[in-house]
Structure I
Amino acid sequence: MVRPKREYPEKGDLVIGTVTRIANHGAYVQLDEYDNKEGMIHISEIALSWVRNIRNFVREKQKVVAKVLRINPQKGFIDLSLRRVNEQQRRQKIQEWKRTQKAEKLLEMAAAKIGKTLDEAYTEVGSKLEEAYGSIYRGLEIISEKGSKVLEDLGVNKEWIEVVTEIAKTHVEPPKVNVARTVEMTCWKRAGIEAIKKAFRDAISAVQNEEITINIYTLCLPWRRCNQRCPERRNYYKYIHSRLTKVSHRNYRR
């Protein structure tokens, strides 16, 4: 089970949990991130529309993403809301949860290779990655991209460095970002359309590889949209930008 960052969530947090039982007044949820502490979603917080039957909206054993409304640690009350979570928030939280679970499995794998426990992996590696990068998985992404120096700079013991680096490079894809820009391309030559197509093919072939994906769409002539998915490194932006600029100005804007 994923280690909780805190004993209780805070007001306004998004939490993921499993519906355990449904009553006339609401649904009860075990919070997966907080040692299965129980929260309650009142019927008025189930949906934006009028709820005649709660089971039309949630069911037992269903995973849900809810927003924390109120907390009373002394009484053990955690009031939750489903209707205050939009679809984008729900997707982001589920993705974050899956990444957290994967990070724990990778730490457990590393610990097993050197005869350590998962608790030791959290203390000696995971906590340092979390403090430096916000989450363990994010730290593993950076290790996958930059290598063992990340762990060395964080002061991780040498016995962990090789095994964690190997696991990160094998099981975690380096971080990538989506970059979009709009390009104006005009050619007054007789075969202008073909010339412009060739210009973009030249630009794409010059930069596209296993790490970079480029798609180009026509918006409204002469404007095209260039969507790039590339590693999260500034030199890639500069390289792609320079190639498109050279193609645009040197060959086909005449």
Structure II
Amino acid sequence: ATGSTLLMLGLSLLDGELLPSRLAICMCVIGALTLYVYLRHARREPFPLLDLRLLQIPTFRASVLGGSLFRIGLGAVPFLLPMALQIGFGMNAFHAGTITCASAFGAIFMKAIGTSILRRFGFRSVLIWNAALAGLALASYGMFTPTTPYLVMMAVVLLGGFFPSMQFTCLNTIAYADLDRADVSRATSLASVVQQLSLGLGVTIAGLAVHLSNRLQGHSTIVAADFWPAFVAIGLFSVASIPVTLRLPRDAGALLTGHKLA
């Protein structure tokens, strides 16, 4: 807890406005070292609080590690998109909220067809291609401008709700596909901690990306042009989960979906 807290606080304070940048860098280094020490300790303990040996199971590793990268990207969206619409584009809360809510409709639509998609293509293929499509959808938010029609924004945000929802469903389900009953409790603890850290880290990275973009472009206040690098960054984090998923066997989670290899 200490290591992760110091690391995220340090990252969020790198801009030097609240604390000197050197102090923020020291916090990052100490946080990273603390996490490293715990990792070494956990490998030696027979019953650690967070059992990292569970990551040797391919499906659980894909859910936790690949899912972490994906959640870093998606965790930034509830923070970044409303801020871009209201501060960058000058929308009022109602209009910004209406556009943002389109993602919920995309997620609901996914629930209606998600099972059929998994049964047809299987976990591995869906996780790979869907991560690419989700990353593209999230990065495309960076193409919005104050003159972009509302309906176009809502259509893109709807896709930005559909694909991530599909990814979350796959990741949360496949995590327990190959676990023994005795390991479920420890796996749940590890997955829950990593999920929350990833979502928090996503907000931190998004805020840092907007600040750096603002500084590099020489703007005195936050403007619409400061947000597109942050959206591209969160899209790249989503795509970065693909190499982890590529290591899954082709029949991963087949018993859960009924998918049959061709």
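What follows draws every value from the coordinates through simple rules; no lab data is involved. This is a predicted model, so every value here is computed, not measured. Cβ atoms are built from the backbone, for glycine too; each structure is taken alone.
State the single structure among I, II that was used to calculate semi-axes √(5λ) of the Cα gyration tensor in Å, for residues 66-201 alone, giving 41, 28, 11.
Clearly, the read-out refers to I.
I have -12000 for helix-only ellipticity at 222 nm (-39500 (n - 2.57) for each DSSP H run of 4 or more, over all residues; to 500), calculated from one of the structures I, II. Which structure is it?
This figure was derived from I.
Out of I, II, which has the highest value for distance in nm of label points 7 Å out along Cα→Cβ at positions 146 and 170?
II
One of I, II was used to calculate Rg and Dmax of the Cα atoms in Å, for residues 74-129 alone, giving 15.5, 44; which?
II
Hey, log10 I(q)/I(0) by the Debye sum over Cα atoms at q = 0.08, 0.11 Å⁻¹ derived from one of I, II reads -0.36, -0.67; which structure?
Here the read-out was taken from II.
In terms of relative contact order in percent (Cα under 8 Å, 6 or more apart), which of structures I, II is highest?
Max of relative contact order in percent (Cα under 8 Å, 6 or more apart): II.
Between I, II, which one scores greatest on distance in nm of label points 7 Å out along Cα→Cβ at positions 194 and 226?
Top value of distance in nm of label points 7 Å out along Cα→Cβ at positions 194 and 226, among I, II, belongs to structure II.
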